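Since every read-out is calculated from the coordinates, none of them should be taken as a lab result. Bear in mind the structure is a predicted one, so any value in this text is a computation, not a measurement.
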Structure P
Amino acid sequence: MLSSMSPLRVFALTLLTLVAFASNSLLCRLALKHTSIDAASFTSIRLIAGALTLYAIVRLRSEHNQPLGSWRSALALFAYAVAFSYAYVSLDAGTGALLLFGAVQTSMIGYGLWSGERFSPQQWLGLACALGGLIGLLTPGTFAPPLIGSALMLSAGVAWGIYSLRGKGAGDPTCATAGNFLRTIPMTLVLSAAAWPWAALDTAGMLYALASGALASGIGYSVWYTAMRGLKATSAATVQLSVPAIAALGGVIFLGESITLRLTLSSVAILGGIALVMWKKQSA
């Protein structure tokens with residue numbers, strides 16, 4: 001049953017969330033390209049800031065609310081965040097967001113097939129288009145993204161796909177997310193200790209990491225779960241297709257990145273293919 005929120009409020013919350021999600025890519029790339037902060041420190045600050053913000057949100061909603069989550073989900077979240085940060089050492093914001101989104105959705109679609117879900121011809125066509133787009137984007141050539149960065153971002157996408165699958169039916173999504181973020185804190189301490197010889201911090205880099213954790217992640221997830229109360233399942237899945245496009249546009253405006261023909265064609269194939277799969281699945 002849909003929420004009684006006004007359409008205007010649902011639209012505003014959804015738009016705010018999509019910008020927040022795309023901002024994670026922009027803030028990470030901005031920090032690692034234009035400041036001296038290292039990827040491990042960025043990850044640790046982001047996760048700790050997100051954990052504290054989500055914990056505060058959960059407790060402010062009701063003093064009886066407690067963070068939920070699990071250690072396995074927290075490990076998947078941590079793996080995503082680490083691979084995400086290290087990938088953006090070399091990837092452009094738009095390319096990274098597209099690879100991440102493609103890997104997340106493809107891994108979740110693959111899990112559905114492995115679990116016995118039956119696909120229609122339209123869904124198989126969509127999956128083939130998405131995979132073809134990923135292959136086309138990664139095929140060696142003049143404008144191909146760096147191999148190591150691409151592999152790391154694809155790994156981040158798979159980790160986030162696992163995290164998303166584990167989150168289904170986990171109770172209050174905000175409480176679960178808060179608990180998972182809190183559980184990553186000891187993992188960040190291990191990461192920071194292991195990467196200490198290469199650690200580098202500066203004020204701008206730390207501020208970008210704080211913004212990524214507290215605003216784009218912590219508040220972003222909380223607002224998204226609120227917006228979803230007023231969205232149909234089809235709409236909630238479909239609007240997320242815009243995140244890579246917003247990240248690419250932000251990369252052009254704020255980072256001086258260019259949108260190549262390869263990236264454009266791959267985006268159409270990947271996002272269009274995923275849309276075919278999702279729309280058929282939601283209408284079934």
Structure Q
Amino acid sequence: MIPKPAQYLLRFDDLCPTVSQRRWQRFLPLIEEFGIRPILAVIPDNRDTQLQMSSPDPEFWSQMQALEARGATIALHGYQHLCQSWYRSLLPLHHRTEFAGVSEIKQREWIRRGLSILRGHGLNPRLWVAPRHGFDWNTLDALRAEGITALSDGFARVPVVRGGVTWIPQQLWAPVAKSRGIWTICIHPNTARCELVEQLRGFLGEHASQFTSVDRVLAQFNGTQVGLTERAYEQVALWRTQYARFRKQQALQRLRSNGYHPAVKVRP
């Protein structure tokens with residue numbers, strides 16, 4: 001059953017000690033003011049130089065601990081965020097991924113190491129978030145083998161079970177009012193502009209009572225099997241996202257052909 005009115009989750013991606021401190025700090029007052037229990041997608045061992053936005057923050061891990069203690073859900077965001085595999089993901093939004101196309105043995109090793117690192121910093125990761133939406137059936141098998149039975153991704157309007165893993169959908173990259181369904185808004189602090197922060201503040205001011213948590217969602221929907229209607233809806237939503245991304249890439253290419261080279265990458 002698709003809930004009405006809509007319920008929302010807030011997710012922050014690419015969190016690691018070198019996340020842009022200036023930009024990340026702008027979201028912390030919103031989390032506290034509106035009592036949001038977000039998904040914190042933490043990279044265990046970041047080696048992606050594009051995500052080295054600030055000097056390593058010595059308080060990063062204690063900050064993650066404090067947020068988790070106040071209700072946030074820690075997600076394992078890949079391993080090193082090095083997207084060196086060229087393979088079609090179960091969600092074909094990017095060509096290069098970290099996990100899709102890699103053997104199950106190697107994926108399980110990376111997941112085990114990542115979980116160990118996060119737990120070593122006092123965190124309790126319970127969710128999977130794939131860098132660049134890149135994961136395959138081997139990933140799902142490896143996650144289950146390592147005790148992770150839920151992930152944040154997909155374009156359905158309710159959590160669905162595939163490969164023995166519960167997919168909590170993630171369909172938005174900015175606040176958008178919806179009439180029904182479960183909607184996860186994914187924010188990348190490293191590239192978030194001031195306008196997005198203010199947009200999110202206004203949205204929270206109007207819809208804060210509709211924000212939920214991973215625990216509530218799993219308690220309400222865990223075990224749901226995807227039906228034909230929702231499968232069709234999910235496929236159409238994926239096509240729309242792919243088309244919108246294609247149009248953005250075309251626009252960016254036109255800008256580059258005219259000599260403009262923006263520093264911020266097109267997402268999703």
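When helix-only ellipticity at 222 nm (-39500 (n - 2.57) for each DSSP H run of 4 or more, over all residues; to 500) is computed for each of P, Q, which one produces -24500? Display every interim value, and only then the final one.
Numbers: P: -24500; Q: -11500.
Matching structure: P.
From P, Q, which structure was relative contact order in percent (Cα under 8 Å, 6 or more apart) = 42 calculated on?
P
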